[in-house]
1. Out of I, II, III, which structure matches 26 when relative contact order in percent (Cα under 8 Å, 6 or more apart) is calculated?
2. Of the structures labelled I, II, III, which one yields -6500 when helix-only ellipticity at 222 nm (-39500 (n - 2.57) for each DSSP H run of 4 or more, over all residues; to 500) is computed from its coordinates?
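The numbers here are math on the coordinates, done by the rules we state, and not lab data. In this text the structure is predicted, and so the values were computed from the model without any measurement.
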Structure I
Amino acid sequence: MITPDSIAVIVLAAGQSKRFGENNKLLECMGGRTLIEISVASALQSKAGQVIVVTGFEDARIRTALPGYDVTFVDNERYRDGISSSISCGVAAVPEQVRGAVIMLADMTGIRADHLDRMIDAFINGDGQQIVLPVFKGQRGNPVLWPRSQFQALMDLHGDMGGRALLQGLESSQLCRVEMSDDAIFFDVDKTGDLNPS
């Protein structure tokens with residue numbers, strides 16, 4: 001039986017924020033909290049049993065920005081190799097009892113616990129083998145919940161390539177699409193103007 005305790009959320013927070021400018025965007029504030037705090041808090045408020053934060057660029061500063069947060073930190077020393085290295089690092093740190101993992105980008109500050117819980121519920125109510133995709137008005141977004149059967153494929157990714165490459169060519173029976181109530185699954189912070197969206 002799959003339970004929420006057997007689901008992990010992996011928050012990817014190792015990037016260099018090159019498109020954002022000189023500052024590490026995850027340490028910028030939105031609504032009085034840093035971006036990394038917003039994302040990690042949502043993950044912790046969800047039904048998931050564990051939250052793993054993958055650090056890399058400015059590892060110490062990211063950790064310092066999360067005092068008292070009940071998370072497992074994993075340092076990706078190969079963060080310059082692209083997002084695949086962070087995915088691999090996070091998935092490798094998942095405990096053996098975990099049946100599925102949500103891979104979440106730390107700059108997707110619109111993602112709330114209820115978004116994650118919808119995906120977790122769908123995974124639990126399914127067969128535990130499907131990849132759970134959030135959709136809004138027919139469009140697929142992020143984060144994505146991956147079953148353990150896909151963990152090795154995720155760890156085998158290379159370069160600046162995320163899990164999207166693994167979704168190509170899969171049969172519809174391998175995917176579970178979960179409708180969301182808003183478009184937060186499309187929004188991430190790339191530039192300074194995104195901190196105060198109109």
Structure II
Amino acid sequence: MQPIVPIVSKTIEQPRWGAGFGLRAVAQVIDLIVHNVTAYIGGIFGGVIIVIYALATGQSPTFLTSKLQTTSLVWYVFPLAGYIIYHAICESIHGATLGKLIMKIQVVDENGSRCSIGGAFIRSLAFYVDSLFFGIVAVLSMNSSELKQRYGDKWAHTVVVEKSQLSELQKQSGWRFFVAFLIAITVDGGIIMLSLVLRAII
């Protein structure tokens with residue numbers, strides 16, 4: 001008697017249902033922690049660069065760093081942009097941020113193919129609309145969608161799915177995630193570092 005070998009699908013499976021709000025909310029919390037840690041490390045490097053700049057130009061490091069205490073609304077754009085880009089890079093290269101990877105969910109196109117950089121950017125930018133009123137905007141959109149798409153997904157034509165419904169062809173490798181994550185946190189931290197340096201020297 002021949003052993004039964006499980007059939008592994010190597011085709012692109014079109015999403016049949018979307019991941020629930022709970023899984024996605026926990027993933028966002030994890031990614032916010034990642035972003036905050038990245039921002040902290042970027043801040044340290046930014047502080048080092050400011051001190052080096054001060055010494056090289058004969059200025060007081062204390063004076064330059066004191067300028068970081070006062071800020072305007074425009075400087076808040078940098079961390080917001082960093083968070084958007086972190087998501088866009090991870091989701092376009094691998095399909096998942098660290099939070100989504102841990103929660104075993106992945107972003108795909110509505111036809112099941114890999115999320116494009118454009119789609120990833122649109123849905124990441126729209127997160128700030130969907131998160132209004134503690135995520136109620138997203139919940140209302142997801143409840144009216146068979147694929148549980150928030151507005152960002154609808155505009156980007158993407159779906160967040162549980163990995164269990166994906167074929168092997170749609171699942172990305174661990175190395176691909178490592179590369180995506182490394183690029184994403186480097187850019188995210190670099191943006192924070194740049195914002196601090198600019199605030200100090202301008």
Structure III
Amino acid sequence: MQKLVKFFTIFFLCAYASAPLAVHGAVYERYVKEIVNAFAKDVQKEYSLLCVGSGGKMPRDVEEIYIRFHADQKTTIEEAREMIVALKTKLVDRVNAHEKIRPFLHEYPFTLRGADITIIFHKPKSASYYLDGSVALVCSAKLGKNIAYQGAELQKKTIFGMIDTVRNTVAPDRVEEDEVFIPLLEEPYEEAVRIVQEKRQKGDGKTG
């Protein structure tokens with residue numbers, strides 16, 4: 001149940017109505033899968049990010065491609081910013097370079113607004129997040145115009161006891177702790193790109 005709640009939290013947080021990967025029988029479904037599979041392999045090799053899900057907004061053509069990655073690492077806002085900017089750019093380039101999908105794109109050239117990337121960061125071999133202010137999740141927000149960074153923290157919740165009318169007993173209330181996402185920062189995508197580019201110009205950023 002805890003994992004299910006976190007799953008839906010991610011989707012509501014990013015404010016997207018992502019659908020299954022295209023309509024059954026649509027010819028562009030095969031092309032989207034080709035792009036996503038090849039892209040995911042390259043990202044895993046370069047960034048050690050594992051693709052755990054994909055989808056998109058494709059009612060009649062390809063408006064948006066959504067890909068979700070997991071990473072077993074501790075990450076700062078600066079590092080998460082560099083990753084998501086690089087991945088969104090690489091996905092756009094990959095889509096526009098795929099000639100067969102062009103007739104089925106809602107808009108050509110495919111834009112950053114249609115490249116919906118989410119990256120979740122957690123402890124190695126664990127479903128738990130770092131609770132020290134580092135980034136637990138980064139994703140597109142406000143229809144691709146912004147980037148949202150989320151941390152994680154423990155929050156207490158009360159589980160109220162149940163009354164057993166047959167045995168005439170009452171189970172006591174109990175308090176549990178659960179990891180929940182909390183906002184760290186939300187910034188315009190253009191601002192994130194500017195920060196990344198300035199860092200690269202100084203010779204401190206990645207060039208991939």
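1. I
2. Values: I: -6500; II: -19500; III: -11000.
That value comes from structure I.
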